[in-house]
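Novice: Structures follow.
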Structure I
Amino acid sequence: MKILVFGRTGQVATELQLRADVTALGRAEADLGNPAACAAAIIAYQPDVVINAAAYTAVDLAQEQAALAQTVNGDAPGAMARACASLDIPFLHISTDYVFDGSGTAPWRVNDPVAPLGVYGSTKAAGEDAVRAAGGRYAIMRTSWVFSAHGANFVKTMLRLSETRDALNVVNDQIGGPTPAGAIADALLAMAQAMVAGHKGGTYHYAGSPAVSWEDFAREIFATAQRAVTVTGITTAQYPTPAKRPLNSRLDCSVLGTDFNISPPDWKTDLANIVSDLIR
């Protein structure tokens, strides 16, 4: 199975390369700021399946760079999906919990209406719409709170801060499912294989279990790393950011289980392995 991956150094792209024989395109080979070039790369490579693991993920900076975020998160996935449709091959695309407004406490279902709070979420929602409109076979995977031993993420930030700080304030009213990048990669590869074999795909949610606050996630990180850091919970209002964050990022992952027999990962197990790798 010839797998073409957009993204090379990101968390999920890195895990995909560790797990399978894939061709991963970085910015030099396929700049998502040039959607036509991304489509051309697909046509030139003639893969069996395409996975888009690249995105504009600077949530706060997106408020200032809305046009670029729209090109990368909205226009490029649409161009990729249309190229895949023309070749009659599946297109798998990673999206985000930020397409929702974070209201309520119930886990978001795949068919719930989207209502992004900021530019990042709205451009990711636009990308989803473009993928669906392309007319081919697709799988959109919305996920949340991605972490790994690679790239920039909350786990690495907490461990870095713990080297010089013995007390931290961490937001306690945003609730979501921390999701290991390796588990996302495993799920995408299983979905890709099924879709090459004829599975129709759709829109899915995939997030770690159980859901926790950032405060509780931080406590678990420090406990796992055996770092003596006092964590004090604060509200989102006490930690203002340029872009609003959804308070409720819980995702209902049942459809992925029904369609692909893929269950949410236990993030605590993966956290232990990742922290061990990072400390070593």
Structure II
Amino acid sequence: MLLASQIAPGLGTAFGYAALAVLATVALAFVVGRITKRYRDIDVFWPLGFVAVALTTFFTSSGGVGTDGLQRGLLLAMVSIWGLRLALHLGWRGRGEPEDPRYAAIMRGARDRNQTLYALVVIYGLQAVLMYVVSITVIVGMYASSPVRAVEFVGVGIWVLGFGFESIGDFQLERFKKNPANRGTVMNRGLWAWTRHPNYFGDATAWWGTFLVAAAGGWGLVAIMCPLLMTRLLTSVSGKPLLERRMAKTRQGFDEYVATTSAFFPRPPSRR
């Protein structure tokens, strides 16, 4: 962390405190998982980990040489609002539900290994690493100096677009699922007619907006791998591919939906 300390005094220490915040969040998730006997609850703690990092680095950067109060406040507010809403939504949606098929499939890979140790490494450990890497945007942004206000405002605007897309998409889907007549069918209305994953698109967009605010100080641009990683996870790893494989087997009309609706970036629905 020598280079980080030379660029912004205290940044090296902030990386250490952020790591502790991530470890504490994942450890709590592990304890909750042992109590509830399901691993899906890690999804609730995923956004809360970013909130923990934002709070920790907000306080460690307080009074730092050259740090910008407005930039620090924006990052704290953006990450906290996004993370708390998503955690509440996932927690409410998953109440009383059995294990998520994704985690059930992951745990089948344990075979004859120690189940607890396998979950600790493959589920909790991996998510802790990813959480920490994506959080670098926030950590670095808290210590950026002399930010370009225009870039900050653009970043906030992009974040608002992403947060709105994700929140509205989740709301529309929950309302759709409450109707028993829709059971086993595809949600293809509202924002879901423009993209098959408005929640994932909104999530990625919100993180690109957060990155722009963090990068407004100039050398915060080094954290560009963070929104890239988040977008990659949502579109190609743990988000879209796993969900669509399951929907193809369980949702009537899914093939037609795929043929007429954008995979990720919103656009008007097309005719097959």
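Throughout, read-outs are computed from the coordinates displayed, never taken from laboratory work. Bear in mind that the values here come from a model prediction, so they are computed numbers and not experimental data. Cβ atoms are built from the backbone, for glycine too; each structure is taken alone.
Novice: Among I, II, considering only distance in nm of label points 7 Å out along Cα→Cβ at positions 89 and 233, which has the greatest calculated value?
Specialist: I
Novice: Which structure, out of I, II, was semi-axes √(5λ) of the Cα gyration tensor in Å derived from, given a value of 33, 24, 15? Provide the component values of the computation, followed by the final result.
Specialist: Details: I: 31, 20, 18; II: 33, 24, 15.
This figure was derived from II.
Novice: Can you say which of I, II returns -12000 when helix-only ellipticity at 222 nm (-39500 (n - 2.57) for each DSSP H run of 4 or more, over all residues; to 500) is computed?
Specialist: Value -12000 for helix-only ellipticity at 222 nm (-39500 (n - 2.57) for each DSSP H run of 4 or more, over all residues; to 500) corresponds to I out of I, II.
Novice: Work out the source of 12, 30, 31, 18, 8, 1 here, i.e. which of I, II gives that when P(r) over Cα pairs in 10 Å bins from 0, in percent, for residues 73-168 alone is computed.
Specialist: Working: I: 15, 34, 29, 16, 5, 1; II: 12, 30, 31, 18, 8, 1.
Of the structures listed, the value fits II.
Novice: 3.3 is what came out when distance in nm of label points 7 Å out along Cα→Cβ at positions 17 and 209 was calculated for one structure; which of I, II is it?
Specialist: That value comes from structure I.
Novice: Taking 0.85 as the value of FRET efficiency 1/(1 + (r/R0)^6) of positions 25 and 217 (r between Cβ atoms, R0 = 35 Å, to 0.05) derived from one of the structures shown (I, II), identify that structure.
Specialist: So the calculation was done on II.
Novice: Here is a follow-up. A value of 8.5 was derived for mean projected area of the Cα convex hull in nm², for residues 137-256 alone; which structure in I, II was it taken from?
Specialist: I
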